[in-house]
Structure 1
Amino acid sequence: MENDLSMPLLAGMAAVATCIAWLNSPNRGKAVPRLDNSDYPATTELIVPRGPTRDEVTRMLNRNAYSYKVRNVMGVDRYDGAQLGSNTPCEDFFSHGEFDSPWEDGATWLSLGVFDGHAGSQVAQYLSKHLIRFIRHSLNSIGPEYQEEDGTFSDEVVQQAIQRGFTTLDDAIVDATAGLKSSTAPWQDKIKTLELGYSGSCALQALFDPASRKLHVACTGDSRAVLGYRREDGSWEAIPLSVDQNMDNGDEIARINAEHPGEDHLFNSHADRLLGLTCLRTFGNVRWKIPFERQKTLWLRYQATEPLGWRQEPPWVRTPPYVTAEPVVTSTYIPPETPAFLIMACDGVWDWINSQQAVNLVGLWVDAKIAASVAADFTLDESISNLKPSKNPPPPPTYPPYIRHKVGWAFTEERTTVRDDNAAVHLLRNVLGGNHEEMINGRVTFSSPHSRDVRDDLTAQVAFFNTGLRYC
């Protein structure tokens, strides 16, 4: 009888492979962790980490902040931005920068974008990288026949081009998702497309053309843009540049009902939602945009999210699409001699503050910043009532121990504080509690998933025109 040496040989090869893997392991040669040292005391005492200090809260608010002094876009002094996540991962994204004028007039345009995702972060992240490409292509494609006698283009022509940039990108997302059945891509690639199509996002995009001094703002969803405009008496006026497209917008509800007559279930199946969706214009969200049977195919074949309302009889989805990515675009002239600023923020900010309050806050910051540059001994005070040159500002106000049901979270003027060098950080700080240290410390302490009960993802951008802040 011959000996079969194959099994011992295979076992030996496996052992050698295991040894090689261990030799290449990053833990090779490390001592086994000790669990009886000062880091792991033997105790019955519950040891709980402490919440963040005042300085740690400031670092958290500034972690994703940025500020740029603008030199190439005439009329723009600077812009600031900040973000504080709540979801893990954060579903808010932003974009900012400058690009050559599509009119080839030698000017440079400013672009700012805020993208508030839902049901995942995928499409919001995609928009932050690619939406401006589609808009620029659309602007560059405007034919010379639309040019005015003075060489410019009308607001209507520019607005339509921006709208085409939005809808062309969303159509590409929807078509790619709906057409996966005929795709030869491997499953893992199809999953990436599904994630992009099934997630959703609002989009708020601003473009400033320095030649015409026109600020174009395109809004899809319920992120909001507002202009702060200096009045003759020195106060700041809030001018809305967008209207929230959510369940508080009666015109949007009427538009959708008119487009889908006889479908009374659209707003009745969920309180304050369109078939479960709170925003009435969005990118992605293909379940609100493609036929029920197509959704069913994607679900059965590729493990996509179940079809919208599939347990209902008849199915909810009857005459899609129910939502669109087409934005409402406004165009606003920014006079060269009047100080102004643009605030762009996701709904997580506007949940706690209204437009005029936000403009007042940023206007207060502007006045303090300018005063600080004029008076060398000026100190950014923590009290709204002491915005004057002072070497010894008073201490911040004191509050009784925080009890949730006794103190509202909405912004109040009494809690205003001015202490940050970044206007967007200043806005977020005051939205979260301002000079009420315990309130703001507590609200930023919550982590996901519990943080969604006290705050949404917070993202804000502020751009300044004719303020002189470029030199401050």
Structure 2
Amino acid sequence: LTLATASMSEADQAQFADVCKVLMRSGPLANVGNYGTIFDPPVPFEPSEMVLGFIREHARVLVVGAGGLGCELLKDLALSGFGKLDVIDMDTIDVSNLNRQFLFRKKDVGRPKATVAAEFVSRRVKGVEVEAHYCPIQDKDEAWYRQFQVIVMGLDSIEARRWLNAMACSLVEFDTDSNGERRPDLTTVIPLVDGGTEGFSGHVRVIYPCISGCFECTLDLFPPQQAVPLCTIAETPRNAAHCILYAHLIEAPKHFDDEKPDKDDPQYQAWVFQRAQVRAKEFDIEGVTLMHTQGVIKNIIPAIASTNAIVAAACSNEVFKIVTNCAAYMDNNLMYIGGQGVYAPTFKYERNCQCIVCGAGVSLSISAKATLTHLMAIMADDGRLRLKKPSIRAQSGALADETLYMRGPLESHYVDNLERAVGSLVSDGAELIVTDPGVPSPCIRVILAFTDDDAAM
């Protein structure tokens, strides 16, 4: 796509007069190619009326998620001049969404979020086409994701972010330069802009797959979810959440014998709240409220409309800068902390050379005497991997069958390997190729290093 095919109507120029002031003239903050560019040599911004025509007619942006952040993103992008938007979300509207997801009304409860959001924005902002996709992100293939100029994420799930990040990295094609080094073909790089909020805090991150640090590069910065032992909940609760979980997990199954209660049912929420209050009083614990009860049993992340608005505005600003090249994009992470005053530092996440998605692979140390089951447990707990259901094959160093474990129809053929020592299956320094449904990369490269002298059992 080039600006030569773009045009701007008089109606667009009037509707987006403020945007035109940015795109049709230069200034001291314009991108002159000295910072925040992936191109070599740098490409400076060239003011032109055709830039608005380009983002109105040709640039296509995908918004992933139509919740609190996604609603703000769709509104901001549409009012920034983008005329071709897609939104994908697998959820339907719940009455609890209405206080902050402002594109929805009471009559919309039960309908797909993506569909309602697309209809609202298309109706409210003249000339904007929003296409809705009511499905999981995993239902779309590489060809579908390849059609977008930018993907902006308003998600509340680490797993979904990992999947999209790996998908974007898998779309990158590589060329070999005169020195024999592999370099990404910039025409195949689709930038990701990731936003997230929790209470009065949030973040915005710009990712150029296989060029800057990707989401997987910094996965170990996210603490693993802490499971509360059931014995603690049942015997010695320490806080309000433990009391709520006791009512929800232990008392409810005894009280509701016939069917599993609906966590979204207000009557069930009130019942859990009342039982949790009794439990809290018994152990002299404070802090059990109805809102807290709803958050615990539905695993709700606290959301505040003003934080969503601020983070979405920052995300939309980055999308606008990337597509138009009018100013240097952020390099590459912003943290927003608004609980007491406003603190918004930016810093750069570097690439991880051992990233399982965009790097050379991961090195793991393990005893040769450890079982394959233990190796899988390490892969699940390791902050760089966090695999859920890995299938493992030896690319090199196999002592017998190259396939160590495969899930699916042939899984029964490899069950015996689970209790065998790793050193009896592969040699020291073996290169393993691992696949996992949680990561859409074709494969994950793992290099084993034995920690004892017995390299073979």
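Some observations on this one:
- Structures 1, 2, by mean projected area of the Cα convex hull in nm², for residues 32-279 alone: label with the highest value: 1
- Taking relative contact order in percent (Cα under 8 Å, 6 or more apart) as the criterion, the highest value among 1, 2 goes to 1.
- Taking Kirkwood radius over Cα pairs in Å, for residues 232-343 alone as the measure, the highest value among 1, 2 is held by 2.
- For 12.1 (mean count of other Cβ atoms within 10 Å over residues 336-343, calculated) the corresponding structure among 1, 2: 2
Any read-out appearing in this document is the output of simple, stated calculations on the displayed coordinates, not a laboratory observation. Everything quoted here is computed from the prediction, not taken from an experiment. Cβ atoms are built from the backbone, for glycine too; each structure is taken alone.
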